[in-house]
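Dropping the structures in below, format is structure tokens.
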Structure 1
Amino acid sequence: MTAAEDKHGETWDEQVDVVIVGAGDAGLAAAIECADAGASAIVFEKMGTVRSTSSAMSLGVFSFAGTEYQQRLGVKDSNELFYKDIMNAGKWTNHEPLVKVFLAEQLDGYDWLTALGVKWYALRMFGGGSVPRGHECDPLEQLKILQEAAEKRGAKVRFKTKVTELITDARKRVIGVCVQAEKQALRVRARKGVVLATGGFGYDTKRMAAIDPRLANIKAVVSPGHTGDGHRMAEELGAFFRHMELQYIRPTIGIHLSSRSAKTALLAYWDGAIVVNKLGNRFVNESVENRSIGTATLDQPDQVAYEIFDQKVMQRLKREGAGIGEAVTTRLIEAGTIDELAAKTKVPAQALKETLDRYNDGVDKGKDPDFGRTHLAQGVGAMTRIDTPPFYAYETSPWLPGTYGGVAVDEAMHVQTSEGIIPGLYGAGEIVGGFHGAGYHTGTALSKALVFGRIAGRNCAAGK
């Protein structure tokens, strides 16, 4: 490749309208929007394929409200209800302007994905939602659809190419990037700007430990490429962050202790299971949003918990299609009695029996005597006794499906400083902080990435 100078005398190996860093949902959505706006775009992804991105590794759940799919199944939903659920899940600490700009475009995001060819195979209620709005798809297939759509429109997607630095001009405007491709270092001009869609920092152990020492060795079920590159590069230019404290960077719970795969996630506590520690004791209200349960587990012996449930809950899980696949069933502990279940899990039998007796007595009386639980997930659904064999246990530990906190952006997705914006720099996806607040409405990570990626791509292409 021959280097060329621009009119200011800067030397570049390549020039393009928009550089996008990261090939997950946010980055590829941005690329499609750039191309549709007539702007040339290059997506740089440091991993080898889209298969290695966090979007592909996710459960493939997008939360949308008011969709044709919901209407077809008789589910009544609206932006107003979605807003309340997002804010309630986030304990009303969410950055409200981001929630509102998301809601303004989320339904169009669903229609846009569907028109591109994404197939939805289930609609379920998840944590944070008061109605079923978790639209499930094959995460890898939908990502491949986005990649193909971007490339058909002329956008270039380059893998094994790491962006190492943002280049600015004398006015502190972002005008390009330095990249490392194989053994070649390149300078790429971005005439209109750069979109950071680099994901989170789940594998930045130093930053995680600085937030809280208990997070130093937390399971990060994200791409190994999530080492906080975008956070670092933006911070070097003066960007400020939202929600980078433990109050917001909190783990969830549900994948098996032996695994780092979201395919082993079992969220039986949403459907009536209780959660106990290795001593056989409950330690949390299981109906709260999942990050609160995960955070409570950080202080339990060995950070290990068991989801305990019976055949009634299992039937409910199967009826709802709640991910009881081979990865879960091969790890699930089944027993005919509580004594047998305790022996198999090495949980003290007497303590477990007393815990279940106390919980069942609370169900009979209509109120949990220890933690005030009155319903299933997020106050929806009635509790039932755990008393019908066979009984089940699922060994789990805290894990992070995302890091939630990140760069501050305005409604146009400009990356912000304490004094304004960084001209020419946009953020989208997991790198953006503030949207989720202190809790998490399941499925909004992917739908937020999609919506914010589209907004960032349009605005960057327009030079706004």
Structure 2
Amino acid sequence: MAERSRVKHALAFLRSALVGGEQDFTSGSLRAAVARLAIPMVLEMGMESLFAVVDVFFVAKLGARAVAAIGLTEGALMLLYAFALGLSMPATAMVARRIGEGQRALGAQAAVQALVLALAIGLLFGAVGVTHSRDLLELMGGDSAVVELGASYAQVTLGSAPIVILLMVFGAVFRGAGEANHAMRALWLANGLNIILDPCLIFGLGPFPELGLLGAGVATTIGRSVGVLYFLFQLLRGVGPLRIKFVDLRVVPSVLVDLCKLSVGSIAQFLVETSSWVMLVRIVALFGSTAVAGYTVAIRIVIFALMPAWGFSNAAATLVGQNLGAKQPERARKSVLLAGSYNMAFLSLTALVFLVFAPAIIGIFTEEPPVLALGVTCLRTVSVGFVAFAWGMVWLQAFNGAGDTKTPLLINLVCFWAVKLPLAYALAVPLGLGPFGVFLAVSVAYTLSALLGFWVFRRGRWQAVRV
């Protein structure tokens, strides 16, 4: 009887987390607060990661060059992700802080300014992507065959930059307000459409045209666009603590300036990290299209694992912002440690699965022996650092949630530019380890990031940051 009661209680809690509703995360059980935020956030990030995996799964049927084209396009898209993530974290911090302070109108105001800035940045990136897709693929190291095959895909994918950044910033705004369930639903909707449309548009199933690689880009863009429309509907509908009124739909220069100031450090932070991934692709490209294809498949699987882990990190960011706003720094500190523990348990299990079943997992996406072998090596090597990844991302998101974007920037500069890139090149080329040297450098850099983050977290200065 007691066991049945516990199961019933657990199911009711899960349903409550998924359905959502107005919650107070500055009081009550901290474990419940972390779980209530993390469950929809983990599922949301899992859906986001499926975009990458689903595309590779179907495109792999078109051959290694098609997969390489996706990898090189993704490398260029990483720069957009830097701006999107860099704007997302200040948006989450500002909205969460205002909600924690009980100033909901100011939270709505901050949300609108973040979306205005996101749209402006997205339009700029989109214009460059549409007009210079071939140049970007060549810059990333693609040979003539890969550039020819992937030009139209890159044009559609990079041209949809406004949709990409709006989807991410909308999610950040809702998470900051504690409405993570809406962010989850938007990604479910977007990814569900992508899964359905991908095979239809790539292979021409039923009434759909056979677009090949281009079809993957069109399917993903349609899915993301519908996700943005869902967010817009919910925002204007006014459910929960974040309620946008007609008077809020305007530019407020003072708030926009504050957001821009916070975003500079945050964008630079993610730009450092994502640009380091771009350069890693460039180093791997020195060893040919087969190496890029194997690396792309493995990294997509790594992203699939790490994106749900960002759910725990984002939960920590929201709790830090709201509890610091409510003048409860100790509760904010405990929420970070709790989220980090959950994240470590999740990624430790994931790493074990990857180490044991890497050949079978990579084999789902490709049967080409050289690509398979390199993908297995990459997946196993990178997954060794997953425990460090777990804590590193939580530390950095905690600082971001507090409005301290400078500390993560400095840590990223040291770990990714001063350590990861020189080490990757040195191991891969002069020391002759090839792509394996690149994979090894990734694990080393993220381990160092976790150690530095722990040191800064213990000092506690992040608790006194004003937003």
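Read-outs: derived from the displayed coordinates by stated rules, not from any lab. The model shown is predicted, which means the values in this text are computed figures rather than measured ones. Cβ atoms are built from the backbone, for glycine too; each structure is taken alone.
helix-only ellipticity at 222 nm (-39500 (n - 2.57) for each DSSP H run of 4 or more, over all residues; to 500) was computed and gave -9500; which structure, 1, 2, did it come from? Only structure 1 yields this read-out.
From 1, 2, which structure was log10 I(q)/I(0) by the Debye sum over Cα atoms at q = 0.07, 0.12, 0.14 Å⁻¹ = -0.33, -1.02, -1.39 calculated on? Considering all the candidates, the number was obtained from 2.
For the read-out Kirkwood radius over Cα pairs in Å, for residues 271-350 alone, a value of 15.0 was computed from one structure; give its label from 1, 2. Can you show the working numbers first?
Working: 1: 13.7; 2: 15.0.
Going label by label, the one that fits is 2.
Can you say which of 1, 2 returns 2.3 when distance in nm of label points 7 Å out along Cα→Cβ at positions 55 and 439 is computed? Label of the source structure: 2.
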